[in-house]
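**Q** Below you'll find a set of structures to go through.
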Structure P
């Protein structure tokens, strides 16, 4: 999966961090603190990406379905409600009944025109990839998300990334790991496929 980091140059990030730290005792806002924090993370070698923007940027496959999906790491299925006006919601609620009350970590909304318009509204589902033990967080897995190349049918995706949202809002995510599922892992996971 090819995604663009927010900033790659560590020296540039360090210079940005130092600039914001120099003026910390003046008029320093919450936004200044956030920029400083992100710059420090990049300077330390962490990779930050705009995951939701990447989903929109990658667009759709030949069937008009988003190429990428995101879901909380403790969920086994991702549901997609694709509206006729190009809006979409990726969520974890099979029925859709509790969608309005779903936690922000379980629901990602994309505005009208994000994806191509179609003649009908569709509900699709995708299997969320399994996290191998060397990458899997030891605790707090509900605080992580998986960004992956979506297969909107009952198949196991191949090329995921483990992410953690940085900040309470916004579209800044730190990449905690990336892996490629082997044929053996995909075969075993297919045998444990969750029921719809």
Structure Q
């Protein structure tokens, strides 16, 4: 479990394919302090297990299902990836509960710089719109954000200067794909109401 507060941007240094599995090696430097083999790291909002560490780099394995449901199928060497360590008992929750289970891939429609800040409009599959609420929480590439508006197949969020600097959201352009995770509370409410 994570909180959507990105700690660092890592750089994708290597992509390997073995026996139908894909392995990413990500340069993370000091971020790796306290990260153990078998531990979870949110990479652009996707909960992945660390299988190897070496010299400031760590390696994760991506199953076919992960590639199918996330933007990672289109990743390339040099990509910047938002990183967050999993929460520990007693950690502050500054964002919202992010599970690391991506619900959909969104498509950036507009990215508009407004002084030191920016607005981001993302086209999303209609199937997830029912989980969104004005002023509710959303995770975009693992960043906890507040929904400022939504339509039948889009949402808009605003980004402060700090977010633009510390995360890869500041590098987005129209046409880019982003990982989207809805607030898990909406999922549980839907499940309860169905019963």
Structure R
């Protein structure tokens, strides 16, 4: 019996939810592959030194170049506008996409943020670039991760690191201020991304 596409997406999303991330199969990255870490201040590394950002720490963990393309304060609409040129410039084998947090902080429309993130994933996939989504939580008490990250990852069949940012910003010992991790917090994000890449077979 053919499973309706909508039901297939829901089932895949439930599978992602069960493991707190994605078991999506990823293509093996060559030793000289370049990864593009794209996002806002969480990617830039606000609250820590440049060498302590999650992209810098991830680069050391996986032995592959990770380009930090984080712009503090950027909302998802601006990220969507910036992404095509950045992809063309860097020509990465993989996009690590961490976006949406500033939309939530500014109480912007969540549905539009979802559409923007989905469009960024589509831009990369149209260029045959692998994608791993890093979900960012809404600043609720406690922080909560919007379901759209899981749904986009399931529909597009891309990797997902769903809970690590939420876990880090929920732990005061891992933060430099109200919303940004410290060096140890960025280290936790880097280790979670490394785990997802290993689980998927990319490294």
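**Q** Using relative contact order in percent (Cα under 8 Å, 6 or more apart) as the calculated read-out, with 25 as its value, let me know the right label among P, Q, R.
**A** Q
**Q** Quick check on the output: -3500 is helix-only ellipticity at 222 nm (-39500 (n - 2.57) for each DSSP H run of 4 or more, over all residues; to 500), derived from one of P, Q, R. Which one produced it?
**A** Q
**Q** Tell me which structure, out of P, Q, R, gives 17, 47, 31, 5 once P(r) over Cα pairs in 10 Å bins from 0, in percent, for residues 42-121 alone is calculated.
**A** R
**Q** Rg and Dmax of the Cα atoms in Å computed as 18.2, 59: which structure among P, Q, R?
**A** It traces back to P.
Computed from the coordinates by the stated procedures, all read-outs in this text should not be read as laboratory data. Just so we're clear, the structure is a prediction, and the values are computed from it rather than from any experiment.
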